[in-house]
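No value in this document is a laboratory result; all are computed from the given coordinates. Treat the numbers as computed from the prediction; the structure is a model and nothing was measured. Cβ atoms are built from the backbone, for glycine too; each structure is taken alone.
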Structure 1
Amino acid sequence: MRYYRRPRHTLALAAGVFAVLIVQSVALCHDQTLTQLKLNLVLQTLALLAFGLWSFRAGGSYLNAPMLFLSSIYIWHSTFLLGHYFNLAELFQYTNLAFTYGENFVYKASGLVGLCMSMAGFGSLIAYVRLRKRRAMKPTPRQRLQELCYGGLGARASQAARWLFAGMLLVLVLYLAIDGSTVLHEQYFDLYQAPETNGIGLLFARTQYFWIFVTILMIASHRNQPKALRNVLIVLLGMCIVMAMLGTRSLPFTCLTGIVVVFDCFVRRLRLTILAIFLVLLSGVSFIIDNARGSGLGLNVFSFSATNKDNVDFLYFFYQNGMIIRDVLRTMEFSQIDGPVYGKSLGDAALSAIPKPILNVFGYREPTVPSMWLVENSPDVPLDHGIGYSLVAEAYYNFGMWGCLLFALIGFGISTGYFRYIFFADIFAIVLTLDIAVLLMLQMRNDLSSYFRLIVYAALVLAFLKHDRRKSFELQLRAEPVIA
């Protein structure tokens with residue numbers, strides 16, 4: 001595939017724009033003027049476009065994992081500021097709770113977002129160059145065998161994917177059978193605030209976002225079986241519709257995005273026009289569900305008449321998502337007294353991957369996660385409510401402005417996994433990478449401890465399947481030595 005080989009000019013362009021963005025973001029933190037702020041937002045947009053051009057040339061897809069990650073940072077933190085300060089629509093002048101606290105930190109917050117985007121971009125570029133150099137070297141016999149081995153998931157992985165798929169469906173069906181009728185007759189906001197207490201409800205709440213990994217694994221393992229793939233897609237689309245009827249947008253929208261991303265990766269490349277139509281439809285449905293669910297759940301969430309609006313606002317998606325910059329502003333203001341926590345919340349997130357019964361044996365106490373800390377310090381937010389959080393805010397909460405370096409590591413890791421598939425056909429690497437990238441498209445607005453365990457569990461499943469694939473491949477080589 002010739003567009004994978006040497007996208008030199010676009011790589012240099014992306015690196016140059018990121019370098020300018022770093023310099024300007026640092027300058028913005030010192031020269032806090034409206035002109036500098038607008039320039040920073042424009043440079044962020046240009047950096048996203050330049051990176052998108054390079055990543056398309058390097059990976060052959062608009063929905064490549066590095067681009068998904070960079071887009072997540074931008075959409076969740078910059079779209080509201082861009083619309084607000086450039087007066088793109090009347091909607092963006094309604095600031096809600098965005099500037100109630102930390103408004104004087106808006107320049108610093110935008111500068112931090114610019115630095116995080118730049119670090120993620122440079123981390124991705126470095127990983128690409130490193131793997132491209134390895135690809136240019138003459139492969140050893142061992143490397144050729146590894147490509148043959150890890151170029152497919154294998155029969156055991158397909159079987160494991162079906163078992164996981166069946167298990168997740170069983171949990172969903174049991175939840176709907178036991179709690180479904182009650183849930184559909186409740187008000188959405190009462191349901192949202194009420195914690196799950198019974199066994200199946202708690203299990204459903206704890207495992208629902210594991211659907212993202214199961215979705216990716218199922219499509220990847222059935223990509224060469226058209227009939228089975230069609231049936232899987234029908235069931236997944238049905239699951240998304242059912243979940244949306246419960247009033248939530250997060251899980252169904254993320255799973256839908258995951259389906260599109262994995263279909264583009266394994267089945268057929270999607271054109272930019274199709275992706276644009278998908279984004280517009282997603283934005284419109286998001287607007288309808290968000291405004292209709294307050295008057296009732298079930299099919300009512302898809303009813304435009306229940307929104308009491310004159311028309312669908314397609315910019316609402318970007319307005320609402322970009323409002324997460326509010327959490328960065330509040331974190332900057334509230335952390336002035338105590339200062340950074342130097343990795344404490346990251347350590348808590350790592351411990352969250354250990355099952356609670358094991359932690360309870362050692363007398364472990366639930367920590368105050370950053371999102372809870374933010375609510376406790378926000379007088380305008382009731383304690384039983386939440387306003388989400390942000391990975392950018394959590395990076396600052398731990399290390400101040402130096403927290404942007406965390407995004408270089410994440411960008412490097414995501415790009416390494418993605419281009420291991422592009423250059424070396426490692427399908428196990430791409431499945432985990434897409435899981436992380438798609439998960440972050442949603443969880444960029446939450447603290448790390450709310451989803452880190454999902455990444456760990458997915459990595460453990462794939463590590464086991466990869467080990468099993470290697471063992472079965474070695475047995476096949478012994479039986480048919482001519483393959484080597």
Structure 2
Amino acid sequence: MNGIHGSTVLALLGISLAGARGQGVDVQVSDALGEGRDLVLALVVEDDRPVRGFGTGPRFNRMPYSVDVADDGALHVGIPSDGYQPPPGTRRTLTVRLDEEAGTAVVEEGEDVRQRSAAWKPSVLRPEVWRATLQLEHVLEARSANHRRLVLEMAGEGEAVTAVLARPPGSPTDVSANLRVIRHQLRAEADGGLTGRMEIERRRQGAMDVADTMTLVLDGQVVGSRAAGSVERLDSADAPPGAFLGRFEPAPPPDGDLDLRITLHGGIPGHQFLDLYLAVRDGAVAHGFGASPNYNNAIHTVDTSGLTWTDGRLRGSVAMVVQPDPWIPRDGRPVVCAYEIGAVLSHGLLDGRFQGVHDEASVDGPVEGLASAAVAQDSPAGRYTFKLERALAAQTAWHGRVFISLEADGEGNVTGGRISNNHSDLRGEVTGGAVRWDGDRIEADLRFRAERGRVAEGEYTARVTMQRAGGLTAGTFLCTAPDGSERTGTGWLAFRERE
């Protein structure tokens with residue numbers, strides 16, 4: 001069995017990397033991790049052999065895998081736990097022997113030896129003007145691995161990292177902290193390194209007047225448009241080693257259809273923030289909505305008619321009604337707000353200031369955010385998860401929440417699914433329905449059965465109407481309980497197209 005040889009691989013690909021750095025090949029080894037889960041290797045080839053790289057398992061876990069190259073060309077791949085897979089405290093080790101001419105790989109794990117198919121393709125090169133998204137694992141203090149991660153959005157040109165923003169773990173309407181990068185010295189180096197340090201101010205939910213500062217050091221590598229490496233917390237001697245994975249992509253041009261997600265830090269008194277999700281279509285801010293995930297779980301009504309988008313500049317006024325959820329504010333009263341915003345797009349990230357009024361309190365602060373090219377939804381086929389607040393006939397507001405996870409085919413017909421609640425043992429099956437996309441708008445008619453979870457058991461129907469903006473889809477619903485009673489509210493949708 002041949003090892004991987006750079007000259008053969010590159011000849012097959014029709015490219016040359018002689019003397020090149022930070023470029024290489026992506027090798028996808030089918031079912032290398034078991035249960036149909038592929039291993040992806042990002043490798044740099046110099047002098048006819050791989051010299052460095054890393055691996056990932058997109059359907060297995062969220063960690064980067066170490067790759068050590070043996071003298072005979074075999075690749076020793078170390079797979080750490082992300083807190084879920086492999087089980088915490090364990091590690092998987094594979095030896096992968098690639099035969100590029102046959103398009104196969106022999107994967108060894110202990111006594112298990114199996115042959116798999118393998119596919120090579122050139123690495124997508126990091127663009128000169130870029131934006132990158134890095135997911136950091138095992139960085140924050142939390143009981144669950146999901147809450148120990150955070151996301152960095154970076155922008156730059158060439159080696160220079162011009163802006164960085166941090167997003168806390170959680171959902172669009174529920175996070176545990178307010179994060180803001182206050183200083184950074186990061187470089188995306190020409191030789192394939194991604195290194196440096198940053199300081200992130202953190203204000204925890206429930207103690208918003210107390211802030212601490214995290215100091216992170218990144219030490220990673222870039223292969224094509226992929227990035228991976230380690231994260232060290234300098235401010236905490238007890239913090240375990242962290243890791244990151246990420247991708248570079250071209251920064252979106254300011255003159256196309258865009259989705260903007262911007263954060264008003266301090267938009268709600270008490271150091272709490274507001275997220276605005278805006279859709280720029282045909283050069284204008286067409287629609288949007290808001291959320292305040294470290295304040296409450298509601299989706300907020302937004303009037304975007306006073307905002308303008310010109311040459312990458314967002315300016316003007318936005319009127320918002322901050323809607324209550326079942327718990328906050330305690331009086332259950334919607335709060336009327338108005339903000340004046342000025343922000344400029346550079347390399348895919350937005351930076352600026354705002355001032356305004358939240359209820360009767362004056363507020364002002366920094367604006368930061370990101371822009372993404374709007375993507376048309378061509379097919380309804382995919383996986384959907386709707387989160388609807390107070391949709392079910394239940395004993396408490398917590399128990400009335402429902403997550404509806406389903407799959408739909410290319411005609412929009414629901415083919416199956418389940419319901420759940422993260423605060424109870426609610427369960428049940430999605431029994432039918434249909435979804436319909438029309439541009440940014442989606443309508444769904446759903447049928448499901450609810451069992452347990454302190455709710456009225458039986459058949460429910462839900463009619464959902466939502467709109468996409470800023471990378472999120474959110475809107476309203478009407479849910480009918482088994483006894484015919486109706487409940488209305490707001491919610492959001494996470495959608496992934498079928499591969």
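Name the one structure among 1, 2 that FRET efficiency 1/(1 + (r/R0)^6) of positions 117 and 429 (r between Cβ atoms, R0 = 30 Å, to 0.05) of 0.25 was derived from. This value belongs to structure 2. For which of the structures 1, 2 does the calculation of mean count of other Cβ atoms within 10 Å over residues 253-260 return 18.0? Considering all the candidates, the number was obtained from 2. So relative contact order in percent (Cα under 8 Å, 6 or more apart), computed for just one structure, reads 9; which one of 1, 2 is that? Of the structures listed, the value fits 2.
Which structure, out of 1, 2, was distance in nm of label points 7 Å out along Cα→Cβ at positions 109 and 141 derived from, given a value of 3.5? Value 3.5 for distance in nm of label points 7 Å out along Cα→Cβ at positions 109 and 141 corresponds to 2 out of 1, 2. Of the structures labelled 1, 2, which one yields 48, 42, 24 when Cα extents along the principal axes in Å, for residues 269-452 alone is computed from its coordinates? Traced to structure 2.
If helix-only ellipticity at 222 nm (-39500 (n - 2.57) for each DSSP H run of 4 or more, over all residues; to 500) comes out at -22000 when worked out from the coordinates, which of 1, 2 was used? It must be structure 1, since only it matches. Taking log10 I(q)/I(0) by the Debye sum over Cα atoms at q = 0.06, 0.08, 0.09 Å⁻¹ from the coordinates of each of 1, 2, which one would give -0.31, -0.56, -0.71? Here the read-out was taken from 2.
Here mean count of other Cβ atoms within 10 Å over residues 29-36 was calculated and came to 16.4; which of the structures 1, 2 was it taken from? Computing mean count of other Cβ atoms within 10 Å over residues 29-36 on every structure in 1, 2 gives 16.4 only for 2.
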